[in-house]
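Next up: the structures, one after another.
No value in this document is a laboratory result; all are computed from the given coordinates. Predicted model only: the values in this text are computed from it and were never measured. Cβ atoms are built from the backbone, for glycine too; each structure is taken alone.
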Structure P
Amino acid sequence: MTAVFKPSNTAVITGGASGIGLALAKRCLSNSMKVLVADCDDDLLSLLQSQHSSIIPFKMDVGNPSDWERLKAKVDEVFTGKINLLALNAGVGTPSSWSDPYSFTKILNTNLYGVINGITTLLPAVKAAAAASSTAIVITGSKQGITNPPGNPAYNASKAAVKTLAEHLDWDLRGEANISVHLLVPGWTFTGLSGGRPTAGGSEREKKQAGAWWPEQVVDYLQTKMDEAKFYIICPDNDVSEETDKRRMLWSVGDVVEGRPPLTRWRDEWKGKAQEWMDKQDV
């Protein structure tokens, strides 16, 4: 799938003005691709354009269907209606609680409907490009949508739904030539959610936590796994290995299979058993 990253190919990246999206946009630029970055943050879009004048900035709310219609018109204008790489990456990680219904609306509108709107609006543009060259759809999920840790039910639910959507999209496109689908599941990454908001001086990059990966490392890992034709791209980080992730996912699904209470990994009466079981697994 490195054929996607080649000169004159086109990329549309949502949430692309910072973090993983920005790192992916830069990777595309380094391969002389034509890149459109969609984001809701005026300041970040202005900064991006000042630093990378060839990028096409596009202000939008991914939860708003009418904004997607505007984006489709822009893609028709600047890319002749063809997209080689569609990265549905926009997301928010704000807290949610049962006492605040709006927190659910805000998170689901961005994290879930941002993906639904993107697929339903721009899939024809990906298919149009696939008639002549390789294309890929990358959807950003989260480990919280798989292992479901307590603390933010709306975020976890949105990312669990995104995983399901990506799986169905891959199935539905299985007979299409030149289209691949990938679920990108980052580990702990130094992005705007963890203090990595870009500035003109780039000083925030000095604040990266030791356990976190740089966004560029995530993109390196993404490209490697795309080359291997992997759908599930579960990124490690400096604290959590691939083997640890596998053990955590296996224990989580065991709650269902074994008839245990939900979220046993975090329950006081189950924590020790969970850790003991995971320590014994050879994955």
Structure Q
Amino acid sequence: MVKDFSLVSGKATLSGVEAGEGPALVFLHAGVADRRMWQDQIAAFAGSHRVIAYDRRGFGETRYEAETFSHVDDLLAVLDQQGITSAVLVGCSQGGRIAIDFTLTHPGRVGGLFLVAPSVTGAPRTEDFPPAVEAVLELLEEAEEEEDLDRINLLEAWLWLDGPASEEGRVGGPARDLFLVMNDRALHAPDPGRETNPAAFPVAYSRLADLGVPAQVVWGDADFPHLQQRCVHVVQAMPQALGTVIPGTAHLPNMEQPETFNGHLREFLEGL
């Protein structure tokens, strides 16, 4: 049975769900989604693990007042208040960045990392995109200048769900409907305040070799080219990391091909 929970961290009341019993498995959502992006994974792994997913500040049902805050501290609050001493972290995009930062700060609390197209604190910025990708990014910039949130939502679905070089609408059905609902809520959310990172890792990108836990990095071959290259770098830089490409998917492979994604995650967990 999936149970709702809420807990306080600073001026935020974090909203989440948990299910199952066993080793802790914590899911950290992307920056264009919320905890609902993991619904297929929660159902698949609740029989073998204690699964937890929560909405960060600015997403989903979490409520907050603007303040200087740390996503790492919020994740620590979730683990502490849920009585979890160690967990495997599954993080997608921004969720992957938080998983990496948390592991660098609290290495004893993490038993493994399953990173899905992760952002990385301090990674080099990319300004050079293929023409087809640049064309969509220009449309997004125009929509942002006009503050057209509905158009931004549709374009971000194209970029992150379909893939920037794919045809718009490549991914349809329930996955697209859920993306648009989740991202619409995030686009309309109040400003949560300034995010700060613990001083221990101002540049996580240069400290990937310090991540000594078992890890797997997963990405889709329809994602942004520079993000695919970053994933390769992360695999090469981390001492215990393996890399896996899921063909025919973009930035959110767990939503596009949940059974394939779940198979890779299950194999990783069985190997710990």
Checklist line | For -14500 (helix-only ellipticity at 222 nm (-39500 (n - 2.57) for each DSSP H run of 4 or more, over all residues; to 500), calculated) the corresponding structure among P, Q | finding: P
Checklist line | If mean count of other Cβ atoms within 10 Å over residues 114-121 is computed and equals 25.0, the structure in P, Q | finding: Q
Next item on the list: Identify which of structures P, Q gives the largest calculated value of Cα Rg over 2.2 N^0.38 Å.
Entry: P
Next item on the list: Rank structures P, Q by relative contact order in percent (Cα under 8 Å, 6 or more apart) and report only the one at the top, that is, the highest.
Entry: Q
